[in-house]
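Each structure below is given as structure tokens.
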Structure P
């Protein structure tokens, strides 16, 4: 009997003072599929699923004459896995080392301690590899892309693959990956999900999903990540699945479900979000860019263009928060198109949440190919500490490749663009200047671009904010040029998150600065505008509700008497600013009558 070890190590996460671990879903899928075949279970014994980033020596001490070690790697564990695999090979030279997962590419076959690399979906290739070993034949150095045509396959949850680790960690809370389908009909060049290989979407049976959610409800699962590329693409089916998830959550510890909504959002996604209720973090509008040339370059131009204004109307109808995501560093984007795009989102009515991410180059994405790099003159930097995750003293740092310049945007321009995004996110979408900016736009007729260009300059000169701005810009510059972060940074994934606490503590100064900028642009400013702005901003020390009366309505632009009532949407302490912002609760509810 040969001993098999499967690795999908990830950081533990502390949430509400409890330790949360990710169940090793990809590794579990390999074994639940392969163990259908008696010839495999008669010859191989799965000794352990290794799901934690334990010190390497501790892992080596647990291994018992391994015949095969399989690693599922992504950006959060690639270098940890590579270093561990190298040490395993040194201790057990005859052990077969296999790599798979989203970061696995043919480049890995260049490591002399890696015997085989599996590309794309792994179930078929992994099973073939095990049967090859049984037959005493030579395994392939690279198993090419292949897809399961029929997803009527065993689930690692239902078949008990995870039962051992759950039972051995009775105090742990679990994060779980849920698939209801596989595949993506799109081929976005920055993504390793799409492409022609993945064009056809296959579905898992509803019975499997029901059983998996039942398992989750019984096994201390608190967080579910839905790994579908476009949840909501199958309207009636996905609405039914949403009800299944919600029912399981209402009778368990499940607190949050992260759904990857369909790229072309429709009313269906809001119906789903309403079903999910408090489990949802809101509906994503994944624009990536507002620039037509960029959308064409990343193969999103041929997708049906979302009517953002209509979708925002739906968000108000269903009372569902939304957020728009942009990626900085994509081909054909310029400094002008980026800043124009941010303000265009505001003009279209997106005031709830905007996120700006730095563009990663994933191993199996089209954008990472040599052809794309040459065509767009892509320059990159290897960055550390991209994800704000826990570490131990013996840990191996992970590095991620991000774009820091193209033939249409220099690194300095990228820094300028990030800082402009920082301003929009921290001042406007957090709500600290939003009412004043809306007054400027809807009452005084001043475009958001005009107002925020002036405000951006003012921030850099203001005694309260200029030092914080300078420090933030230095952090961004250091990251984009050298890939380094300060020891107190939250992580490169969301550099702007380092401003949350500072901004909340200086919210009233932000409002006063916005008012002073407005006064330089127009004389049409009323004395009660500052009070209205401050009533909109969440304040842990305020007593709610707050009532005000004005002679205008900032939303409609009409100069008519309006009664406002502000109520807080925050329960308890202001702690997780990131989650509160995504859920739209960092701003007070402002109702007119």
Structure Q
């Protein structure tokens, strides 16, 4: 059962009793009609069930409400019409959201992967299916902010939604399908949950009294904004998991942001990031430069002042230019933290042209980064087709420019350089900006990569996260040294034990900016191949392209994983293979 799906399914429930096939395939030659019956527990109305027909990819092929044509309220029938020959799965779900039935596939399975396929070669009547009552999570709610008025509870499945659930719709959080429950008079209950599956509880303030408009999650008996630290609940069939929720008194942050002369005093927004690095979206109000961030859990926050005008530089409290160096602001429950004031500065801009040192050709499609003294990137852009670039929104200060090189428009590879021609940050020329300055003519001439002096590849900026909720993301930068042996033809990635590639998601979640490539999975390794040699590759696989076992999820949730190593093998255009790796500590 998924109460949150009810609204999303209103169009489905209004359809005729006969199922509709996918547009463009209805009434196909040789199409078949498939019938079946569904039985539900005593006291439940079978017509509250809806049936979906899913093809082998998990996409909806047809749908049908269950109708009472048997004379028994606990048994109903469904019909799929105009079904093309093939193998399908039949999925049943409580469409009213009131009967706490477990979403079930034909044959009794609760997942698409384990369901019994139905081969359709002609008109057929399937054997009867039986739906059972599901598990539940319930408990008391103590909320000193506004009682439980205007709040809601949702139980969200851990991991990617099953194809049947995804096809049926419903609200999601971070890729998880959520079942809504009720909060009334200090108690709540969410039913119809799949027995044995793990859920997190999402607590939502839907009123303006508390002020918090973002999602909070149950951690033990309290709340957190960090999904990674949320408690996993595993209900069983016909039983309830008891989870009392004690909502802390919420606090707030107030202050004034003074904008430069001539810039409206509302030309900015404020974003609060908690100690776990989670960027929040609480209610923020403004009035003549004064701001209030309401509905914050007790804790420590860093504030990011984001300009709505190109005339203001982005900065953090207090006058920091990176999140890591921002001054934390402490919030106490039930109280306001006042006088968190900032003076916003006029934004500076750096612009120039990147050209080839030999011949002077304009180099488009190359990345330009602005770095601080530690080498951290504070802003970046790409050169236009004519080689020009412009990076705005910069605060006053001393900065460094890195011209990343790589394959420019036209296919020629150029060496990475820092401003002034140095190959290292330490030897590069700095750029000093004053508030509001527009610094032009910051030009760079890049050398073509040497074809004489070989050099080894390097692996940097490696990051690997999301083990705790099966939403794993992976990224790194692979740079080859100079010379023929330093051009990259392909590379392959080996994942740690109990972590594997999600073949169905890699095609959409794999990102290699500005690169043409092909990919394939061989012997459990992801292999990336380029049609021409590359110098620098920025690899990113967004959350969803990798899956983990439940055992790893549990260890990550308990912070029991000390480190994980990602192994990479880089193959040059001359056939030379170099093994590299990076280790991520506490990849939760």
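Readers should treat all values here as calculations from the given coordinates under stated rules, not as data from a laboratory. This structure is a prediction, so every number in the text was calculated from the model and none was measured. Cβ atoms are built from the backbone, for glycine too; each structure is taken alone.
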>> I have 7.3 for distance in nm of label points 7 Å out along Cα→Cβ at positions 121 and 249, calculated from one of the structures P, Q. Which structure is it?
In response: Q
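Thinking only about distance in nm of label points 7 Å out along Cα→Cβ at positions 217 and 289, which of P, Q has the largest value?
Values: P: 4.6; Q: 4.0.
If we compare distance in nm of label points 7 Å out along Cα→Cβ at positions 217 and 289 over P, Q, the biggest value is for P.
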>> When FRET efficiency 1/(1 + (r/R0)^6) of positions 113 and 569 (r between Cβ atoms, R0 = 25 Å, to 0.05) is computed for each of P, Q, which one produces 0.00?
In response: P
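Looking at structures P, Q, which one was helix-only ellipticity at 222 nm (-39500 (n - 2.57) for each DSSP H run of 4 or more, over all residues; to 500) calculated from, given that it came out as -1000?
Details: P: -11000; Q: -1000.
Label of the originating structure: Q.
Of the structures P, Q, report the one carrying the highest value of Cα Rg over 2.2 N^0.38 Å. Provide the component values of the computation, followed by the final result.
Values: P: 1.03; Q: 1.15.
The structure with the largest value is Q.
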